[in-house]
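Student: What follows are several structures.
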Structure 1
Amino acid sequence: MTSKRIAPPAAKPTGQFPEFPPRDDMQNALHLDDQGHQPALRRHLGTPQTTVVIGEVPIGWNIHTRREVIRVPDLLIAFGVDRDLVVAEMGYSIDEHGKAPDFALEIASPNTARNDETGKRIDYARFGVTEYWRFDPQGGRWYQQALAGDRLVNGVYQPIHIVQVDAERYWGHSDALNLDVCWEYGELRWYDPVARRYLPTFDDEAEARIAAEARVLELEAEVTRLRGQ
């Protein structure tokens, strides 16, 4: 499911979004950047020229004529758009791309939690963002829930069903991404229900590489042993 296209995309950049101050907490670094979720999602979703997977990029209607509302999600995903235009304008102009992003996610912090659950939720619905998710690494200390998602239905957000697997795991399915969004032991994970596997984190990839290299060394040692017999 993707958000509704409302106009043809612009042929070229027409300006840039204003700069925004950096966050004053470590939630994005800890739960998005350090884990390598963005590159994992890019590889999984494919079509890099027309699929945007990016963090902390402002969303607005049109950077020249409609600046009254600009929001900056922690993670934005959009299909069928011009990624180069997002980079050139340092933001996502809904009017110029002809559609809203398909997915937005916020990571809770003491400074942002209230606004994430109120003002941003209202504005993302007005923008037409297909799905809006919220992840609280503290398990519901800053948000009302450890994991929550909304899907836009006739212009209104409807809660996405969240399954509590056990005391330390919550899962919900994103139709927009065809992935399960997971809260697991305080960490954000993405699960592919078709392939039946998690999208790998940086640590997963490092461990797999180390294991593969160790296996190669074992095989080389075994070949050397057999040749010496």
Structure 2
Amino acid sequence: MNTTSIRAQLEALAEPGYRKFASSLIPNIDNLMGVRLPALRRIALEAARGDWRVWLAQADGEYFEEIMLQAMVIGYADMAPEERLRHVAAFVPKIDNWSVCDRFCLGLKFARAHQAAVWAFIQPYLRSGHAYEVRFGVVMLLEHFIDDENADGVLKLLDQVSHEDYYVKMAVAWAVSMCYVKFPERTEAYLAACSLDDFTFNKSLQKICESYRVDAAAKVRVRAMRRSAKGRRGAAAEQ
């Protein structure tokens, strides 16, 4: 398998109608071919069983789907943790949208078995000035570290994230909401004293309240924490 054969497969699988739909979900890119994710997964799994190192070294990035395939192969291919982290570090600068970012993080399941190394690895990304590097770090926390041992540390790190990009703020809000789902008491205490900006704070509350895994009584308490436009915590529930 090589870059030419993969491009040919992608071109054969591209759907103009799906391209239009997917483009509406990822508004900041214009290089979509229109290939559905299940088809991309099949190609990535096949590539990961072959000479993937050679392919990855030569892989093209002209199209969104080609970047997504690289993300998937890095997750699927069999390699040692140290090598995988080298490939992750080389790939992160290629991320320029939430879809590739989030699918890449989801596929890095090795992180759960190597938490100490991955925790240390993602720290610089959380402090980066580049939006999608920060989102990468946040989504890695969300996907692989919201557990009993790490939840408090995750909340502390989320409170320190400082970036004005919309997709960073939304990732932080998403992560806070997942912390609440899994550890409601800890997260509610965090929300009562956190340093999140008003937008991220209120989005966190919104996402918590949208979860079917949060009970009605908890949603009443959470809504009552909403901050007003001036930054004060409002007592009224969000309508």
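Student: Between 1, 2, which one scores greatest on relative contact order in percent (Cα under 8 Å, 6 or more apart)? Intermediate results must be reported in sequence, preceding the final value.
Tutor: Numbers: 1: 17; 2: 11.
Top value of relative contact order in percent (Cα under 8 Å, 6 or more apart), among 1, 2, belongs to structure 1.
Student: Additional query: Can you spot which of 1, 2 the value -20500 was calculated from, given it is helix-only ellipticity at 222 nm (-39500 (n - 2.57) for each DSSP H run of 4 or more, over all residues; to 500)? Could the numbers behind the result be given before it?
Tutor: Working: 1: -7500; 2: -20500.
The read-out comes from structure 2.
Student: Same structure again: Please state which of the structures 1, 2 yields 0.6 when distance in nm of label points 7 Å out along Cα→Cβ at positions 18 and 58 is computed from it.
Tutor: Details: 1: 0.6; 2: 2.6.
It traces back to 1.
Student: Determine which structure produced the value 1.5 for distance in nm of label points 7 Å out along Cα→Cβ at positions 178 and 210, calculated from the coordinates; the candidates are 1, 2.
Tutor: Values: 1: 3.4; 2: 1.5.
Among 1, 2, the structure yielding 1.5 for distance in nm of label points 7 Å out along Cα→Cβ at positions 178 and 210 is 2.
Student: So Cα extents along the principal axes in Å, for residues 74-169 alone, computed for just one structure, reads 43, 29, 23; which one of 1, 2 is that?
Tutor: On the way: 1: 43, 29, 23; 2: 36, 32, 19.
Comparing all candidates, it corresponds to 1.
Student: 1, 2: which one has mean count of other Cβ atoms within 10 Å over residues 90-97, as calculated, at 17.0? Walk me through the numbers on the way to the answer.
Tutor: Numbers: 1: 22.5; 2: 17.0.
Going label by label, the one that fits is 2.
Bear in mind these aren't lab numbers, they're just calculated from the coordinates by the rules spelled out. Predicted model, so just to flag it, every value in this text is computed and none were measured. Cβ atoms are built from the backbone, for glycine too; each structure is taken alone.
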